[in-house]
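Have a look at these structures, which come just after this line.
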Structure 1
Amino acid sequence: MKFVISILLPVCFSITLFGQDAMLCMGQYWTEDEANVMMKTFKSKWNDLSTWEKRADRIKQGIIEGMQLAKMPELSGNFNAIIRDKKEMDGYTVENIAIESFPGFYITGNIYRPTDQKDKNPAILCPHGHWENGRMREDMQIRCAVFARMGAIVFAYDMVGYGESKQVNHDIPIALLLQTWNSKRILEYLISRADVDSSLIGITGASGGGTQSFMLTAIDDRIKVSAPVVQVSAHFFGGCVCESGMPIHRSEGLQTNNVEIAALCAPRPLMLISDGADWTRNTPQIEYPYIKSIYALYQAEHKLEHVHFPTEQHDYGYSKRTAVYNFFGHHLKLKYGNIPYENKFLEDFVTLLPQEELLIFNGKNPIPQNLLQGNDAVMAYLGFNSE
């Protein structure tokens, strides 16, 4: 069944998206009152670790089947990484990078590394949300630089249709699949690096980047620590095709939401960050207690943290970043002492770079010739009907 829906994105513009079937749960699918009741219904579906894990397996399988992950090509390595323009900063370096997600489709981004890196280092994936300038925003550059100076190798990457990732439009019907697959490929690339400790891999992003964070964490246990920021909601399912444009929340005999998807992180360390001005305003009363009850099944309540900012808005601002610095610092064994501290973390050592210095492809270094260009070409290559 094909249909067309117009929705409102967090950045306040509309797109038209094409859903695969009537099982989609999109945007504010429930009211806050309905979501409160639904969370109690979900809780009635399990009562101990065994029954939760049975439900968790169904949710995970529903995600994998709903986004049609099996259609992606079998790849072993073959990243064909392009790394250029190393920039030496204060305690960290920045390089421009592209890796091949699948033949002819490139993930574009930046690699941040500590100048005093060890033989094996923790690594962090940093996706971004639906904000202008994407990975090149000031808050993205700052958090990546801080993580690097703390001792992590950090991969900041473009959403499809944003930044340099212009082979498809962001409203391509399989955006959710492409972004999850891109994140998976970045994870595998990082693990393949000789300087990365595969037992210490984290992921964090805000808004749509938060969705990417909890989605990859849910289906891939190689993510060891996760911090989705201002996105985990019981009533809001994501306002974009890249978050809810494929049927991952509902299937025959199963209804779930992003709270339970985020809970699939258990018992690995998870931090929720919420604020008072968006769909996460109820997290202290609704989302966090539900996830905490799941962590309790694993005797792992100490691995779950929640920070709520009732007077703040939808962003990945200073207060939210510094909460994650401490959380990742502890669970990824990073070096807190590498960051200046005077009653608070100081980020003024970070040099903000202009966009042109962060681009991997430009007039001097053009994009490779084998690229697939356009929604139809990419969907056809992967075996999807674009009609």
Structure 2
Amino acid sequence: MINLYKQRQSQNRVLILTSLTVLASSLVLPFQQAFAGTLTTVVNFNGTNGATPTAGVLANTKDQLLYGTTSAGGTSGNGTAFKLSPTTTFTTLTTLVNFTGASGINKGTNPVARLFQAADGNLYGATSTGGTSNLGTLFKLAETTYTTLTTLVNFTGASGINPGANPAARLIADNANANILWGTSSTGGANNKGTVFKVPTTGGTLTTVVSFNGTNGATPLARLLSATDKNYYGTASAGGTSGQGVVFKLTPAGVLTSYSFSGANGANPQAALIESSGFLYGTTKVGGANNKGAIFKVPIGGGTPVLVGSFNGTNGANPTAALIKASNGNFYGTASAGGANNKGVIYQLTGATITDLISFNGTNGATPQSTLIQLSSGALYGTASFGGSSNLGTVFKFVP
């Protein structure tokens, strides 16, 4: 009898422990999902206030507001520059500039590059088309109201006073002179395969530092990075030994060295590089293990790109935006496709593992092509080129 009692007690303990294990398992999943984060739509573009934002927003300006561009929409349908206020929610959009095309007060169309605030306080940007030759422009928005636009450069193509065409990337400051800006044009130049240029903040004639020739790269779509070794680094989406794009190192004197993608380590890079712990990290739109895009790294100083992780569709596909390293030490990014709805994702990179944190569904945005930015609050902000209430794009906030 005593043995039977002990046996039943033992069986009951097993049942209780099993039940607790099942209960714990059922509780773990929601908590793990909660760690993914929260996505909030900040602005829905409707055409009048802009449409199809392909560039992300600019943060950490002197007034602590957010600034951005849309590649279409506005009064002429040629794109806008805007600001978001107040600093607590950033839900109020004010249109600063409506781009007008080849003529008019605000020359230029289709701004696809993020704005840049120089040391002088002004905002600088590029339009990929428009201007006097319809090959793109560089412009300045004067500090304080940022509503007065000055066209600094009209690109002229293969030759002319300002060779280069169709700039698609943000400008950066010279690493030794804050009054000089560096940038890339995706076409034009001596071989019509794109350029690296520099120009004074006052505008005028730009200096072509490099004309890409195919062998050393072609069609650069991303901004340059000024690294801690005082060299400039970037990507070109085509060219190189396999025609699948390159990472390049450019000295301040203009000496360029390229390192080619092979497909296995990525292909068709369209995003800028970031620096972390002695390496440069970047993304490619295709290539990798599944030909859906990859994350790679190269050592500072240059070298053949090394595959870090591959996108597989479920965790995202076809990233066109750079990584960011957040204040919590994790890497985050957006992929323009893939995820649960094939409308793009926000992902986290941990080691070699890419995890889908948020899958866009159309209502909350679609096709994010921009690099995320982080505010002091820890929240990440970005843009989706489509989706939202009018399917013309959104600005979103993500709290990981």
Structure 3
Amino acid sequence: MSKNKEKCIKWKNADFYLFYTLAFAGIALFLYMRFYLNGKSLVWSHDGVPQHLNSLAYYGRYLRKILHTLFIEHKLSIPMWDLNIGYGSDILTTLHYYVIGDPLTLLSVFFKSSQTEFLYEFLIFLRIYLAGIAFSRYAFYHKNSKQAVFMGSMIYVFAGWTIYAAMKHPYFSNPMIYLPFILMGIDKIYKKEKPYIFIWSVALAGLSNFYFFYMLGIFMVLYAAVRYFEQFEDRSLKNIGRWLGTFFMYSIIAVLIAAVILLPVILPVLGTDRFKAQNYVPLLYDKVYYEKYLGCLIGENMIQWGVAGFTAVSMTGVFVLFSKRKKYTALKVGFVLLNAFLLLPYAGHVLNGFSYVSNRWIWAYGMLIAYIFVKIYPELFT
């Protein structure tokens, strides 16, 4: 695609992003006012104050100290240990899970400790906003209409996960930003286009948070496999091996970029008692889980962090999807597979790093539901 044509497409989509921004701002303001009018902050009392807020304030002071040393004292000094963290602790491994590596938390350098709460609340909505932008880029890449993409973006970013989980743990919406770019990068590689989006989105995901990076890696492999069998008739071991080699090479490049943070963080984490603990994994959930399952997709919270809460209109996309024979096979496979993951505790065990059972991967299910609606939207009028 020529540069002039790319610029033309960007200008054509400018009205979409203006409308998306205004709509997002209106809904976000409504959500925030529900807290404000009830005298509540967006900082959760349990983990928000002692962990997330304090980590963000600490990171801002930490960055300002490094810059002060560099520009005022004219020497580069990056503190790696702090005796004021517990009984003394490594700064990188302590704060990576919360702030270090996430590009958005670099904004903390501009905010005093007393202003951290404002930044904290702003970043909650900024992450959700960027997740919608990322989803729209993926959807536009696959040549979907603006109206369908807008509705899909709203379904994606205002599902239960963002309203419930991302309000409690702001960085829980980070994988929602990276996933669409990683999947688009996979499609670009299959089309023999430049692999930069794939490499940099995987690298940023690795730098940002190792926990969600692990989940993203699993969904990356599943997506690449489904898309391969959908697009290529040559399914010989030689061709599969060639593509595996291609993705392995690009993935290694991305991991090497992220290794400056990923490697020193992940090694001690794997040795902690939390990851070594033997967790009981039942064959099935309790009966009440399956009784409430369908209702929970558009309403209540499932157990084990299965926070779905998709708008009811998105379910129409699923019904129409399965009414179309010999069409949308990849989406059907994805829907069946991810629902199986939600119904089986062992899947929650594997996706949670072989730790306790948890469905904190449900943001990926949300992207699938949103994109099904985007693809099916034109079919609703035929």
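Tell me which of 1, 2, 3 gives 30, 26, 19 when you compute semi-axes √(5λ) of the Cα gyration tensor in Å.
This value belongs to structure 1.
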* Identity of the structure behind 12 (criterion: relative contact order in percent (Cα under 8 Å, 6 or more apart), calculated), options 1, 2, 3 -> 2
* To do: Identify which of structures 1, 2, 3 gives the largest calculated value of distance in nm of label points 7 Å out along Cα→Cβ at positions 38 and 190.
  => 2
* Given a value of -20500 for helix-only ellipticity at 222 nm (-39500 (n - 2.57) for each DSSP H run of 4 or more, over all residues; to 500), point me to the structure among 1, 2, 3 it was derived from. => 3
* Identity of the structure behind 3.5 (criterion: distance in nm of label points 7 Å out along Cα→Cβ at positions 198 and 262, calculated), options 1, 2, 3 -> 2
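Every read-out reported here was derived from the displayed coordinates using simple, explicitly stated rules and does not represent laboratory data. Here the structure is a predicted model, which means the values were calculated and not measured. Cβ atoms are built from the backbone, for glycine too; each structure is taken alone.
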